[in-house]
1. Using helix-only ellipticity at 222 nm (-39500 (n - 2.57) for each DSSP H run of 4 or more, over all residues; to 500) as the calculated read-out, with -23000 as its value, let me know the right label among 1, 2.
2. Thinking of 1, 2, which structure, once distance in nm of label points 7 Å out along Cα→Cβ at positions 19 and 67 is computed, gives back 2.4?
3. Quick check on the output: 10.8 is mean count of other Cβ atoms within 10 Å over residues 11-18, derived from one of 1, 2. Which one produced it?
4. Once Kirkwood radius over Cα pairs in Å is calculated for every structure in 1, 2, which label goes with the largest value?
5. Which structure, out of 1, 2, was mean count of other Cβ atoms within 10 Å over residues 43-50 derived from, given a value of 13.4?
Structure 1
Amino acid sequence: MRYAKKITGTYNIYAIIGGFHLSEKIYEDIIDPTLDELVKLDARFIVPCHCTGWKATNKIIQSVPNIFIQSNVGSKFLFF
């Protein structure tokens, strides 16, 4: 996300949508640092997808419930 901001010159991030690949036990130690970095990006919304994993998704819900959006198969998001 930092690189995307740099190359586009756009510094406001409206939504971060995607799988953060934190779903396996080997990634548990990086859930908190990853969430810290996501929060630092100051996005309006964070939308974790399935490969984020339930532990990381729950951490996001607990940490920033006001910017969390649940996604499911077939979810569509319209932002204005």
Structure 2
Amino acid sequence: MPVNQLQMMKLLVNQQTMSQGLHATQVLGTVFDGITRHTAEGFAFQQRAAAAGFRQAVRERDEPFGDAGGAPSGVTR
């Protein structure tokens, strides 16, 4: 496939994806992430992750909610 045809196909696929709202959703997600990282809760999580490690901080954060994020039964890590 000629490079210029490949470039045009990529532009076509990207345009379709953007028209479906994915780009706007990604931008909004980035904005929300930036906002929440700079709250008291966000800073506290960062400090806990630095002190105890990221996995432990996530485990402590999610445990009260009964998060099923652990390994499936029978799987060891």
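Coordinate-derived values only; no laboratory data. The shown structure was predicted, so the numbers you read here are calculated from the model rather than taken from an experiment. Cβ atoms are built from the backbone, for glycine too; each structure is taken alone.
1. It traces back to 2.
2. 1
3. 2
4. With respect to Kirkwood radius over Cα pairs in Å, the highest-scoring structure among 1, 2 is 2.
5. Value 13.4 for mean count of other Cβ atoms within 10 Å over residues 43-50 corresponds to 2 out of 1, 2.
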